[in-house]
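Next come the structures, one after another.
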Structure 1
Amino acid sequence: MPGAVLVGMDGFHLAHATLTALGRVDRKGAPDTFDALGYVALLRRIRGLDGLDHPEVVWAPHFDRGIEDAIAGAVAVAADVPLVVTEGNYLLVDEPPWRDVVGLLDACWYVDLDEDVRRTRLQARHERYGRTREEARARTWGSDERNAALVSASRSRATAVIDGK
């Protein structure tokens with residue numbers, strides 16, 4: 001849709017240095033490696049539900065895979081934008097603070113993907129961003145697999161289920 005803006009959940013990854021300090025960098029992408037409260041607050045702000053006067057533009061972060069970190073204030077969401085699209089693994093998770101997300105969206109779709117296809121794509125992405133084949137496989141079958149189980153358990157909260165072939 002012309003004029004639509006993408007506000008990805010990945011912009012709320014905790015900084016790589018912070019994850020390193022917390023001992024979570026090897027699990028980057030797990031629910032506790034995000035500023036979930038900040039993400040929920042931004043969605044409230046975009047919807048005008050935060051009780052504040054709203055500027056003409058709300059600024060959102062963007063995750064840059066090239067540097068493996070989020071960049072604050074990188075996405076402009078104008079007050080008159082016709083559609084804001086958000087995406088991320090945990091939008092439907094029924095645990096705080098993630099459970100608040102679905103109520104801030106007009107619709108939330110779950111993309112259903114074959115498990116083997118998901119794993120193959122994840123491993124290829126890990127390799128594309130510098131991991132060895134062995135490291136990529138370990139990550140795919142380790143923390144990524146645990147995250148996928150949490151995500152798939154939230155499927156029933158979706159407005160629609162899309163076949164992701």
Structure 2
Amino acid sequence: MNADEERQNRFVVDSMLGKLARWLRVLGCDARSISLENPGVLTALMNEGCTPVTRREKFREVEGVVFIRSDHPFEQLMELIDLVNLRREEVRLFSRCTLCNVALDQISGEAAFGFVPDYVFETVSDFRKCPECGRVYWPGSHRRKMIEQLESLTGWSLHKGDEGGAE
């Protein structure tokens with residue numbers, strides 16, 4: 001991935017767009033969430049290589065800021081994907097904590113013991129853990145539904161082994 005592609009995948013999402021930030025994290029994008037009110041903060045973020053994303057009218061015409069028009073999270077996601085030209089090849093599904101935005105670590109089943117329900121421990125072998133909050137993730141029906149939702153929205157094929165990252 002070149003520097004321009006990496007820049008596109010580092011977002012700072014206004015706190016008013018929390019659901020959008022979570023869906024970006026599901027896609028594997030670095031999506032910090034803070035309140036974007038100060039123009040000086042926007043400049044500093046852009047200098048760090050981050051793309052600010054907001055619905056604040058006062059930033060509608062600011063170069064380098066992605067202004068989101070929609071009120072609906074899935075429409076916001078599609079709008080952002082189109083505006084920054086996010087491509088399927090850049091997606092790294094389920095590689096970041098949806099809460100903390102930190103890259104997840106692969107862990108063994110033994111390390112997941114006690115952090116997941118017994119049935120999951122006995123039937124699943126792929127676990128990831130957030131090094132920040134300690135949340136453990138595994139493939140299950142919720143993940144499948146999220147993939148189906150994303151495939152329906154984007155038209156991308158995101159089946160296991162085809163997404164380029166952790167599923």
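So here's what we get for this one:
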{"item": "semi-axes √(5λ) of the Cα gyration tensor in Å derived as 27, 19, 15 - corresponding label from 1, 2", "result": "1"}
{"item": "Parent structure of the calculated result 2.0, given that distance in nm of label points 7 Å out along Cα→Cβ at positions 42 and 106 is the read-out and 1, 2 the choices", "result": "1"}
{"item": "Answer label among 1, 2 for the case where Rg/Rh (Cα atoms, Kirkwood Rh), for residues 10-65 alone, calculated from the coordinates, equals 1.07", "result": "1"}
{"item": "For 4.8 (distance in nm of label points 7 Å out along Cα→Cβ at positions 58 and 138, calculated) the corresponding structure among 1, 2", "result": "2"}
{"item": "Per mean count of other Cβ atoms within 10 Å over residues 34-41, the highest-valued of structures 1, 2", "result": "1"}
{"item": "Answer label among 1, 2 for the case where relative contact order in percent (Cα under 8 Å, 6 or more apart), calculated from the coordinates, equals 20", "result": "2"}
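Bear in mind these aren't lab numbers, they're just calculated from the coordinates by the rules spelled out. Quantities reported herein were computed from a predicted structural model and do not represent experimental measurements. Cβ atoms are built from the backbone, for glycine too; each structure is taken alone.
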